Each structure stands twice: as structure tokens, then as C-alpha cells.
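What follows is a set of structures to go through.
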Structure I
Amino acid sequence: MGKPTGFMEYPREDVSYEPVSERLTHWREFARLPEDMARQGARCMDCGIPFCHNGCPIHNIIPEFNDAVYRGRWRDALEILHSTNNFPEITGRVCPAPCEEACTVNLIGDAVTIKNIELAIAERGWREGWITPRIAKKKTGKRVAIVGSGPAGLACAQQLARAGHEVVVFEKQDRIGGLLRYGIPNFKLEKWVIDRRLMQLRAEGVEFRVNVHVGRDVSAKQLVDAFDAVVLAGGSEKPRDLTVPGRELKGIYFAMEYLTQATRRVLGDPEPEGGWIDAEGKHVVVIGGGDTGSDCIGTANRQGAASITQLEILPKPPETVDKLVTWPFWPRKLRTSTSHEEGCERLWSVSTKRFIGDENGHVRELEAVRVEWERDEQGNWKMRELPDTAFRLRADLVFLAMGFVHPVHEGLVEELAPQLDARGNVQADTQSYRTSVEKVFAAGDMRRGQSLVVWAIREGRQCAAAVDEYLMGETALPRV
């Protein structure tokens, strides 16, 4: 694959970014791909066992599309890429690239820029007009309802439409896209990228119904009665809360409340009653050290926050790892996002104790304490507060970005009453994707819990194959 000595001859060239001073003045994407992607494709060594396949949740056929790019066969590369991934222009922007951690070249140096090559292939396909609707030649007469239009729901919908089924996607928001639309800021994923792909899905026969909250506006029973199969792809939307004194104060929001509002504001929606959540001139504290917290930081910086502090309860990860120990798995190491680089203070091993408000009931300070982690006699990690380490932070706005615990149970889930797993997710195995309710399937974060966009696409594709087999007795849809 590629040029056998390419990884020794050519250095890794990653994306370049606009200067911080420029990109903070707008909400557009600011990453630029290298010009010579063929040389980057040449760095894919003939490694024998491509561990990148297992590193990628959807098992992208990475060495083959790298080789095609190296040899200038871009259209072949697109066909290879689309054989496993419905939306490579999205994963090429927002995936953390576990494939690169599993890259064999990563053992001895810098991994192949797999994610960037993927994005370059997809964008070349759109520019050249190679990405067109794939309309089913024969209709089956079967109807499938999909609840939720995030990456799992959209991937499932496209696969089922291409199999000839009539597919209707129900979305409670006013726009299609779910997490892609409202959970990821525009500076990481501009929304025309989603809209461009939705045009293809519509042409392939997928029907979208927005502003329909299944379980409230329409009963789940109505869907089960009206369709031959129902797929639950509503995501994991129940946020993890922080039950400490002062939680009821004004100015404390779940991260997704903030990110959704910020995106609506950028898209030109009317101002909501009570006004926008705005970080301009305010001291912001983000609780949670993951990607969602990072997105809050980038958003608050663009709104002109006076200061931003991010708190993480876990210890600071190491800046480097021993690849001979961690490879090919996803290592725990310090990851600094572009939003972090734009300005914030990051604190690790910190636990929030309480919020302190002013006379108007608005948060003004946060009290926290330093902690350390140690193993108990059973080998489990336990947190211990360190004495005499309490401190306070100025906090005019607080965003809780501590992840999600499970799908929202009120409404749809309560009405259908499927069996749940120990974490509160809708239970369905990875072969049939069927729930305990007849005709009802589940996929994506609603089934597996909070995860990556690339995992959601995989689940949607596999669920589509399971639904097709359920309806027709057999399926030609891929299981990956």
C-alpha cells in the first residue's frame, strides 16, 4: 500500500489553522488541508496487518484508499471510502481519529494523516460531482420509521432507502441533524455540510418530518401501528447533573443548552424569551474536560468571555505515552484542542463543592477542592479530597459538560417500555438490533450510550441491515 518507503521519505503534514486572532472573529471552519495529499497517502506503509482497520469503528478500508490517493485514483478512493462510511465529509472533520493511534507508522513516528485524507477524498468527490443519489431500482412496499436524525438515524435511513424501503425520519427539533446540527459548533462543522448530504438523502427517497416529538406530539404506538418497523435513534440526551448546594442559581446551564442556543444564534434564529446565553464580558467556568467542554470554551471565546476556566475531576493525563505499551489502542494522554489554544485555564483533580450566588439569585462564585485518586483494597479507584486545598473561582456563567447518562426516558421510552440495560440505555444486541418490543429496533447512543459520531454511523448501518433482514428475510446491505 502506498509507497513502501514513503513513511521514511515524507514528513507528516497536518492541517493548518487560521491565527487565533482571526478565527475568533467568525464562526466558520478555520482548518485547511495540505495541498499535496498524494504524498501523505504515500506514507501508508505496506505493514502487512493494517491495525487501523480495527482502530476505526466502521472499519474503513484505510490502506486501500490511501494507496488510491497516492496513485491519483481519487474516484476509486471515494468508492472505497463510501463502501463503509455514509458521511466521510463529517467524520473527516469531527472524528478524533482512533485509526491514527492504531496506525503502524505511529509506533515509530508520526501516524499517517488518515483523517485528513478521508476529508480530502470526500470533498474532491463533491467538487467533481461524483457524489450523486443512489436511488433504489425496486421498491419493497415496506415502511420504516426512524426516530432521531443524528448520525445513527441518518445512516440507517440512507441504507434502508437504498434497499428500496419507504423511510420516514422524525425529528423533534426544527432542523434535521441532531447532534451534528446543534451539538457541534459551526467552527468545527459548518451546517451546509449537513444540508448538502441531506439533499442526497431526500433524492434517494428519505422523508423528513421536523418539529415532531414522538412520545408527545405523536404517540409511539401510532408509529408502531403505522410502520412495518421502527428504529429508535434518539441519542443519549440525559445530561449528568451536579447536585451540590447552589445548583439552582441562575447562570448555571447544561453544556448542550448553551451550544444549541449558540448555533441557533449563528443560524439567525429569533432571540428566545429571556435572551441568549451570552458569555461576553463574563467569567466562565466549564465543568468537564471532554470534547463538549472544549466546544463550550471555543464558543465562549468567540462571544468575548472575560476569562474561561475548565475544571476536570480526573488527574492531568501524561503529555506523552509509551507507544510500545499503549499501541494500537486509544491511549490516555493530554489532548489540547484548538479551542484550548484560543485561551482558557485548565485545572485537573478538582471537585466542585458548591455554587455561591448574589442577592439576585445569580451565580457569582464556585467553591472547589483539590482531590487525588488512589486504589482501594479491591483495586478500584477512589477519590479523596485533600485537606486545606479549598479555593474559589469567579463564575458569572457555569456550563456543566460532564457527559450524558442515558437516553431521555420520559415520553417515547416510557410509552414503549422496552427492556433497558444496567445504565438505562435501550437494550438491543449488536446482531439483530431488536428491542424487547415487537417491530422496534434501537441504534446509536440510545443503545450503546454516549459515544462518537463514527460509532453512531456504524450502528446505523448495522441496524439498517438488521431491519432489512427482518422485513425481507435476507439482506444485501453490508454489516459494517
Structure II
Amino acid sequence: MGKLKDFTDKVWYGTGAIGLDLSYGMFNGRLSKYLTDVLGLNTNFLLYLTAAARIWDGVNDPMMGSIVDNTYTKFGKYRPWVVGGAAMNAIVLFFLFFNPGLSQGGIGLYVYIAFMYILWGMTNTTADIPYWSMVPSFTTDPNERSILATIARTFSGLGQGIVQIGAPLLLNVLGNKVVGADGSVTNVWTQHSYTVCAIICSVCLVFFAVLSMSHVKETVVTKPQEKFSFRKIFDVIRYNDQLRVFILFAMLSNTGFYTTSGVQDYFFAINIGSTSAQSVFSMFGAVGSILGLAVIPIMMKRTTRRRTYQFSLSLALAGYIGMFLSGALLKNVILMDVFFLITSIGTGSMFVSQTVFLADVVDYGEVKMGKRAESVTFSMKGFLQKMAYTIQTIILFAALGVAGYNDIKPDASGVMQYTPKVRRSVGFVAYVIPPLFMALSLIIFSTRFKLHGEYMESITEQVTKAREERIRLSQAQTNTNAGEN
């Protein structure tokens, strides 16, 4: 893979993240409430389903990474998988939010959702892993990687922002409006409204994948030197100790972030009583995520990437504490929005740093193991995101189950009647879980991750020399073949 020659090339690459995060945003942010409130699925079943899906992902994700590492086509190593995976994921996303006429409570509906749920994870992996695996293959320059990761995360945040802000608005418009006896209006999100949102996200997913990959050229493609094997996957995870550390601290912080987005639909419907306020809350988050992208270049001029990441996590943690004080104690939604802005600045810069750190982990693995495994390593990014989603989903569904959410039914007008116990459970998930996981992530990163300073500079130097040697040998082989012909 050759370098992206100018800033425009980097932007074209980054646009692919919009569609990927539109799909993930629908899955992570909208799916839970759709399954419980529209399809009426039992929360205990969803607990088992998410656990089973992650067990399979533990095999499927690194397997897909190894397959990508051993891909060689005339269209490149990564691009065919990104486009093909996006197309498959778009189809599955639609069917995940579409009921083909199966009755609520019937075994057929449960089987259908379980199949589509697991299939969504598999097809998302097919596009996501090769897309993010391209980052370390473009350049070994840490600054270039930071720029590229920042641009990609900018578009990734745009995709998330569109879903978080736009989906509730569209669901309100396309759903039913129910007027209560006291004259209050309640927005009830329907099957039709969810399906339309899924269609829009599916179309955008394919569009941006094609747009991005048609402008990104793979100028150097190395033929696979070994066939796919599970042993290679296990060796990468086993011998790359910093990959294991990365998985742990990134999964914890991602769990905190995804808990916020995953509980939003319940929190604003149950605790705040206004789905319109949810869009405002999400808007503050989107602005914060954009501002967070400026943290990296500003902080890097003054300090190290390690301290920049610690600052990002600390900022996110401080924002979560402020959200608890303003929301749970002061009952001030506007002040809670402001603190969510602060949290989002921290998480926005956090995600950029994670992408760069994972690229460093690839280099570290090459030096330690003597061979490069970009896609297998980057498959851990998608897997830990799914694990973070699974942990927050298990916490959420467990809390709802204990609170008796399964026993709550809509009244004659279609409005759910929530109990105080359910409100307390949702509040606990929204206010307590995110800062707890952020704090744990900060501790583990600060004490266990060693890819920084002079040690990382030494690794980068070794990798750069190895790459230059591979290019020299490749050119020599090409010249030899040309001479023979």
C-alpha cells in the first residue's frame, strides 16, 4: 500500500467511516429499544443472544482479519472486502429492523432476530476490519498516522452524530403521536419508522464505501506468504502482550461510551419523558466529538501522546461526574447537556488516539514476532467494540429485567407505563456505569501500556528500515523479471 499523497486523499479515505458508523449507530443506539418495545422480545433472551454472538465473534473477527491479511487481488488487498462487506451489512441491517410478518411472542420471531443479529456482526466485521487495517499500511510516520486517524474519526463521528441526532427526530416524525388525558403528547416509535431509518442508513453505508474505496488506490500489494490458520491468530494474540493490554483498556473505555449511547432511548423516554430532548442532548455530544478532534494536535504540541490520552480519559470522566451531579441530583437537563459536551470532547480525542495506538501495536508485533499482521491486529478493534456493546447491553438488560421491565405493557393508546423501579434502574445505568468504566480504563492504560517515548521511537525506526528493505527487494525482483522477459 502506498502513502496517501495529499490531504484530499486522506479525506476520501475518511468518508468510508460515515457509512460504517451509520450502521453501527443504528445497531448500538436504536436496536435495544426496538427489540423490547416494538417487537416485545424478552430481555432475558436478549442477554443470552448478545453473549452467544460475542462468543462467535471471538472466533469470526480474528479469522476474518487473517483472511484479509492473506488476500491478494487485482483490486487490492482491502478494497474488495470494504465494498463487499458494506453491501452485505446494509442488507442485513435492513432485515434486522424489518419484521416480515412474524407474530410477537412466537418462536419464529426469536429465531429470525437471533439469526439477523449474529449475521449483522459477521457482515460488519467483513467491512470494518479491512477499512481500519489500512491505517498502519499507509505510513509508519506517527504524525501522519495521527492526521489520518483524526480525519477518519471525524467522519466516523459524523456518522454517529447523524444517527444520534437525526434518528430520534425521524422516528418522532414517522411514528405515532398520542395525546394523553392531560393533553400531553407522547411520541410512540413504530415498526415503520424504524424500518425507514434502517433503509436510509443502509443506502448511505454502501454509497460511502464505494465513494471512499474508488478514490483510495492500493499501489503496493504484497502477496500472502502463508495460508490462513487459527494458529497464526492465536500466536498474534498470545505473543503481542501490548495488544492484550490495548484490548482491555480500550474495551473498558468503549463500554463507558457505548453505555451512554445504548441507554439514551430508554433514559429520555423513561427518566426525562421527552424524546425531543434526546436530539438536543445528542447535538451537544456531536459538537463535543468534533471539538475533541482538536485536542490531539493542540496537546501534541505541548506534551506526549501518552499524556494526551490520559487527558482525554480524565476529561471524559470529569464530564460523566458532572452529568451525574446535574442530572441525578439537580435535575437540570441543560446543565447535563453541557457536561455531556465535555465528556464528548474527551471521548472524541480518545477514539483518535486508540486508532493510532493500535497502529503502534501492529509495529510492535512485527518487531517482536518478525512478521506483520495488520488485519488480525485490527480485527481486535472491531471485536472490542462489539464486546463493549455486549457488556453495556448485558448491564442494561439485566437492570431492566431486575426492575420488571418485561411486565410493563403499553396502555390502550400504545404508551408504555413505567414504574419508579424501572426509572431508578435506567438512571443507574446512565449515571454510574460510564464513569466507573472510564476510571478503570485510565488506571490500566497508565500502568500497563508501554508503547511510548524512546521505546516506541526505537520500534518505529526498526519497522521503517524493514519496510524500506522489503520495497528494495520487491523492486529488485521486478527489475529481474523485466530483464528476463
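Here are a few things to note about the model shown:
- Origin of the value 3.0, where distance in nm of label points 7 Å out along Cα→Cβ at positions 341 and 405 was derived from one of I, II: II
- When distance in nm of label points 7 Å out along Cα→Cβ at positions 333 and 453 is calculated for each of structures I, II, structure II gives the greatest result.
- Origin of the derived value 61 (percent of Cα pairs over 18 Å apart, for residues 125-204 alone; candidates I, II): II
- Answer label among I, II for the case where relative contact order in percent (Cα under 8 Å, 6 or more apart), calculated from the coordinates, equals 25: II
- Origin of the value -8500, where helix-only ellipticity at 222 nm (-39500 (n - 2.57) for each DSSP H run of 4 or more, over all residues; to 500) was derived from one of I, II: I
- Parent structure of the calculated result 1.6, given that distance in nm of label points 7 Å out along Cα→Cβ at positions 93 and 149 is the read-out and I, II the choices: I
- Comparing mean projected area of the Cα convex hull in nm² across structures I, II, the highest figure comes from I.
Computed from the coordinates by the stated procedures, all read-outs in this text should not be read as laboratory data. Source: prediction; values computed, not measured. Cβ atoms are built from the backbone, for glycine too; each structure is taken alone.
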